[in-house]
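The structures come next, written out as structure tokens.
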Structure P
Amino acid sequence: MAAEPLKAELTPDEFSALLAERFPSALKDDAFAVAVSGGPDSMTLAKLLSGWAAQNNKTIHALTVDHGLRAESADEAAQVSQWLKGWPNTRHAVLKWEGGKPQNRIQEEARNARYRLMTEYCAAHGISSLFLAHHQDDQAETFLLRLSMGSGLDGLAAMRPVHKTGAGLILLRPFLGFSKERLLTTCAAMGIPFVNDPSNGSDNFARVRLRKSLTALEAEGLSSKRLAVTAERLDRARDALDKIAEKAQISAVISNDTGRIVYRIEALKPWPGEIILRVLIHSMKTLRLGGDHLPRMEKIESLFRDFMSPAPFTKRTLGGLIFERDDKDGLLIVSVENMDKAP
């Protein structure tokens, strides 16, 4: 990724050039969505997109999710709506997370609900791409969070500027090369209002605690920028391994029907274990609804080891899929547990 310009404020002209350089295919659409929490990062992104949309005859759908986790959330969503009123070529919608709320893993479940609601909105309005305001500091925090959870290469690899979800929605992240500080400077220079979510400072959440630890890490030279660069390097390695795994899959697959994929064991065995594991993961992403969110890697690795072991394999389920090994015919079979849910 190109180095961040020395100039502090991100100008509309720079932003337009950045979009043209990084997202040329996606920009052919007439309408886009942008996630707007009301914080400075997303408000800055929405403002820049609004100006760009006015110049290019595009429409921006700004989406704010009211999680209903705090008494103030509805008022804050309404405030965002007021702020965006009158912005050129911009529509605003508040999406509500209805029903009971979980007692555990609140931030994770809220994130899942947020993406589900925005994905449903985009599908209903014929929108293919969703802009997100993730920046360099978010990249570093995600790296540390996943490292603390024991993630492998894929988990530690960077969030991508362009990512197509299992539901077919394209996520666009134009701010990944920019620091939080630069976005705050841009926000101030453009006079953009924003809200502060108190949960962003609560030590009850692991991401917040890790964010605070970055101060100590930076004193040792482990800055957000260096962590983000490391994540990008791992992303390159991930891409290379995935391309090799694609060749392995093509060489071994017998059938790939809706809800069921069958592989020849002998065709997989010559490949390194990491490549075979990636073939298995690809199968899970292909067959599972919401395929971007897989079971924990420890469970997938355990399944993989048993799958490839010479010992008898007992049919089992994981993540809504059935895994079978036919030793008589030398086959590995992955299928949807309930075929009615096949994509």
Structure Q
Amino acid sequence: MEQNTQQTVENEKKGLRKLFGKFHLETKELVLLWIFLGIFILMSIISPGRFLSVYNLQSMAYQFPEFGILALSMMVIIVTGGINLSITYSATLASILGAVVMVSMNKAGAPELASVLVGVFIIIVASLVTGAVNGLIVAHIGIVPMLATLGTMTLFEGISLNITKGGAISGFPNMFQWFGNSSIIGIPVPLFIFVLVIIATYFILQRSTFGAKVYMIGCNPTATRFSGINVKKTLFLLYVYSGLLTGLAGLVMASRYNSAKESYGYTYLLQSVSAAVLGGTDISGGFGKVFGTVISVLILQVISSGLNIFGVNRFITDVIMGMILILVLTINFINNKREEKALVTKKIVTA
């Protein structure tokens, strides 16, 4: 009787796996989901009138997509065992270049639609170029990602400052605000853009042969090279994709602020690393899931919004984010050591 019951349970599990296919959640992702729900409920209980207000929820819905896009841009690089320190300045440089063109066309009396289309095109192309520069330096020249992107971060910041002279570029066509401040059937446009980015990144990274190559590089780049995979080409294309995501984040930011400046979103650099690591991405490479990063973005956004509502100083919020990152890295390190120890013990026992 007990065997039949167990067999029935196993059959049901197989049926669920077949029904949901490739979209089942890992244990870490489920834990993160419960943490997010717990924090959200806690904030709602502490301050229901302010946290659950329509204004606050809408504000979060407009804010976190740009952060989420940058977090995914960081996550895809960390999966390879690298890091992209230039994501925020890549985003702002692309938005500044697009802004210069839009403002010039707008002042010249060009049609709004034409100005916006050309501006968006420039933003996307500029972001692809910044990604290609990072990819060229890391993949083809062979400079360590941290040093390479530290250099390009300074480069992109310097170019942006030379263009803006430290100020903000404004005077966009009104139509451009649609990307960051409008909604479709009550849902913010930035959220739609973020969802499209999530879907695209999921299929590129977790459901394609290209994504399999990326994870292989993260696990062991030398073995991957000897297996016949073009590591340089894969890394280059991945950095280009990361650059594209920064451009989309820059587009949303410039539209939401209705201006472009080199310092916009600078705090997202630390937070994007925190979101990726908190989401289960291994800082040494080889593992990371899109859904885990997305849930982590929501967790950090809820914490940030809640602390802001409670009047906590912005600098203290940054301190808390840093502490969360250190805590998560420490926990992951301890867990990895335990897993390695358990694996060694298992090998000794079986031997």
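Assuming 6.0 is distance in nm of label points 7 Å out along Cα→Cβ at positions 228 and 316 as calculated from a single structure, say which of P, Q it is. Don't jump to the answer; show the numbers that get you there.
On the way: P: 4.0; Q: 6.0.
The value was obtained from structure Q.
Thinking of P, Q, which structure, once FRET efficiency 1/(1 + (r/R0)^6) of positions 68 and 236 (r between Cβ atoms, R0 = 41 Å, to 0.05) is computed, gives back 0.95?
Values: P: 0.55; Q: 0.95.
The structure behind it is Q.
Assuming 15 is relative contact order in percent (Cα under 8 Å, 6 or more apart) as calculated from a single structure, say which of P, Q it is.
Details: P: 15; Q: 30.
It was calculated from structure P.
Given a value of -25500 for helix-only ellipticity at 222 nm (-39500 (n - 2.57) for each DSSP H run of 4 or more, over all residues; to 500), point me to the structure among P, Q it was derived from. Mind dumping the intermediate values first?
On the way: P: -15000; Q: -25500.
Source structure: Q.
Every read-out reported here was derived from the displayed coordinates using simple, explicitly stated rules and does not represent laboratory data. This is a predicted model, so every value here is computed, not measured. Cβ atoms are built from the backbone, for glycine too; each structure is taken alone.
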